[in-house]
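Below you'll find a set of structures to go through.
Only the coordinates and a few stated rules stand behind these numbers; no lab work does. Since the model is a prediction, treat every value here as computed from it, not as a measurement. Cβ atoms are built from the backbone, for glycine too; each structure is taken alone.
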Structure P
Amino acid sequence: MRDPDDSDLLEVGRIDRAHGVKGEVIVNLVTDRLERLSSGSRLQTPQGDLTVVKSRPHQHRYLVYFEEIKSREIAENWRGTKLFAEPITDPEDETLWVHDLVGAEVLDQHGVSHGLVVAVVSNPASDLLELENGDLVPLTFVVDIEPQRLISVVAPEGLFKEKN
């Protein structure tokens, strides 16, 4: 078992609560990769690995039966547990994920570095890159991305804090 706190593991869901008496749990999935809940899939948690026996949609969430959870009493002990997995690499999928942006250096159109991305903040107008110095950069200003390495932006005057 690998430590779920490893930076290369992604949080893919969370066990909400027990459902029924046979150990089934309700899972809130935070990824659109439904194969995470396919029969035989292994998910990692701080308490140990879990193996999916079966899953099915249930009211915008999923009912999941894990091999390691055999009763409602055991399922109750897993309430609130985060589920982790390794990233799925698909060379044909050009979708960018948050983990592709975090840790990348942000350069403006003049080649000036403004620091590393520490988070991506959801915003109705445009998601924002949060930099280590607190600056927020709308994704609409991003012109090029090398995942986990470099993000180039065309920044309007005043976007970045003045460096002293």
Structure Q
Amino acid sequence: MIIKGRVWRFGNDIDTDQIYPGKYLPIIDKKEMARHAMEGTEIGECFINNVKDGDIIVAGTNFGCGSSREHATVAIKGCGIPVVIAQSFASIFRRNCVNIGLPILQLKDIEKIYDGDIVEVNLNNGKVKNITQNKCYKAILVSQLESEIMNAGGLLAYLKQMKQERCSDG
């Protein structure tokens, strides 16, 4: 799968409280949750008012650190973000992305990817092309199982798919 979109660039150690502030935890409507995505970051207000379906988040190290709230990943996905690229992810955030079917890629070479750049991401082979800068990078792919879960739309959809396949096999 190939995704092309505008980059929203974030720094290191963006925690889940910055991604989705705790005061909004009672909200369960995904569209309403999306209206608060990245609100606690330096560019939060700009992001909320301007993010579009297909835009891509590119971040530094330890993206999604902090609490284990799944709300952070749901809010990002609700904005129409089709993939999150970071130098590294906090382990629980990474697992939450997989579980809700939000594709992620780990890319060490993000220094030359700037806010507003247009990038093309191939989720199958991990190739990231910065169209604006005319540079290509190779991301670290998720495991085969993580890829299957994300492609199914998340863990629940994956388990349902597995159950259906077992039932149809007799």
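Relative contact order in percent (Cα under 8 Å, 6 or more apart) was computed and gave 18; which structure, P, Q, did it come from?
Numbers: P: 18; Q: 23.
The value was obtained from structure P.
Taking Cα extents along the principal axes in Å from the coordinates of each of P, Q, which one would give 61, 31, 30? Working shown, then result.
Numbers: P: 61, 31, 30; Q: 53, 41, 25.
Label of the originating structure: P.
Match the computed value 16, 12, 9 of semi-axes √(5λ) of the Cα gyration tensor in Å, for residues 111-150 alone to one of the structures P, Q, and report its label. List each step's numbers first, then the result.
Numbers: P: 16, 12, 9; Q: 23, 9, 8.
Computing semi-axes √(5λ) of the Cα gyration tensor in Å, for residues 111-150 alone on every structure in P, Q gives 16, 12, 9 only for P.
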Q) For which of P, Q does FRET efficiency 1/(1 + (r/R0)^6) of positions 39 and 103 (r between Cβ atoms, R0 = 30 Å, to 0.05), calculated from the coordinates, equal 0.35? A) P
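Hey, helix-only ellipticity at 222 nm (-39500 (n - 2.57) for each DSSP H run of 4 or more, over all residues; to 500) derived from one of P, Q reads -1000; which structure?
Details: P: -1000; Q: -9000.
The read-out was computed on structure P.
When Kirkwood radius over Cα pairs in Å, for residues 71-118 alone is calculated, the result is 14.8; to which of the structures P, Q does this value belong? Write down the numbers at each step before the final one.
On the way: P: 14.8; Q: 11.5.
The value was obtained from structure P.
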Q: Assign the value 18.8, calculated as mean count of other Cβ atoms within 10 Å over residues 31-38, to the correct structure from P, Q.
A: Q
